[in-house]
1. To test your reading of the models, identify which of I, II gives 4.9 for distance in nm of label points 7 Å out along Cα→Cβ at positions 10 and 42 when calculated.
2. Comparing distance in nm of label points 7 Å out along Cα→Cβ at positions 2 and 58 across structures I, II, which is largest?
3. Ranked on relative contact order in percent (Cα under 8 Å, 6 or more apart), which label among I, II comes first with the largest value?
4. By the measure distance in nm of label points 7 Å out along Cα→Cβ at positions 66 and 90, tell me the structure among I, II with the highest figure.
5. Thinking of I, II, which structure, once distance in nm of label points 7 Å out along Cα→Cβ at positions 26 and 98 is computed, gives back 0.9?
6. Quick check on the output: -15500 is helix-only ellipticity at 222 nm (-39500 (n - 2.57) for each DSSP H run of 4 or more, over all residues; to 500), derived from one of I, II. Which one produced it?
7. State the single structure among I, II that was used to calculate mean projected area of the Cα convex hull in nm², giving 13.9.
8. Of the structures I, II, report the one carrying the highest value of distance in nm of label points 7 Å out along Cα→Cβ at positions 34 and 74.
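Readers should treat all values here as calculations from the given coordinates under stated rules, not as data from a laboratory. From a predicted model like this one, the values you see are computed outputs, not experimental measurements. Cβ atoms are built from the backbone, for glycine too; each structure is taken alone.
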Structure I
Amino acid sequence: MPTEFDTAMKNAATNVAKYIEDAATMQVETRYVEIGPGGASDFESSSPVARTIVRLDGDSETILPVRKNQSGALEVDSALFELHQQNVNTAIEYRARILSSLLSTLLPRRGGA
């Protein structure tokens, strides 16, 4: 019969495995919403303008915001893409800090006390 400690360790291991699985693929989506009369906005009707998926193995996928110019050629909306890239960089840094904290908690320290 498993002890309370065994059950707690199994639950902790399950939670850690789930977090690592979730962290393996990170999706950042930048959305927009039109400002209505009087400044009111309906956030539920927001629309995506850019999306990036970054996998832990280094693979990534980005969907860019583009517009057709007067000649019909596609151009990247640089202001939207810059904002999206800031969101991606923030998410990558956050994931790195969380994974580093998780690893330092799970792995024994080498050398020293």
Structure II
Amino acid sequence: MSLVQILGLTLVEIIGDFGYKQFATHGGIWAFMVGTVGYIGVIVMLIISLQHSTVLMVNGAWDGISGLMESAAAYIFLGERFHNPYQYVGLVMIAFGLYLLKIPTTKSKPFVLPNFF
């Protein structure tokens, strides 16, 4: 697992979430397809990230980075806001937690496609 892989995982998750949010509120096959393709991307990126890493590290890094990036995207693109200022403090605490995780910036071993059988 590397920071770049977790960022990629988070970006495809945001695409999936925003597509499904659009589908949930307005309907439409296009929005549904964007959400579905986004989550297929999540599956692929999760497999890549988990190879030669632990679920504990991938999940912690993904949850934290996803929380920060998706919150920023919802704030900027969807105009969503928190109701309490302490909720923003919570996002700062998530950022500090990510720092404490010491996420590697590069992956130590290259990805190898696993065997299906």
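1. On the way: I: 4.9; II: 1.6.
Structure of origin is I.
2. I
3. Values: I: 19; II: 35.
That would be structure II.
4. On the way: I: 2.7; II: 1.6.
When distance in nm of label points 7 Å out along Cα→Cβ at positions 66 and 90 is computed for each of I, II, structure I gives the biggest number.
5. The value was obtained from structure I.
6. Corresponding structure: I.
7. Here the read-out was taken from I.
8. Across I, II, distance in nm of label points 7 Å out along Cα→Cβ at positions 34 and 74 peaks for I.
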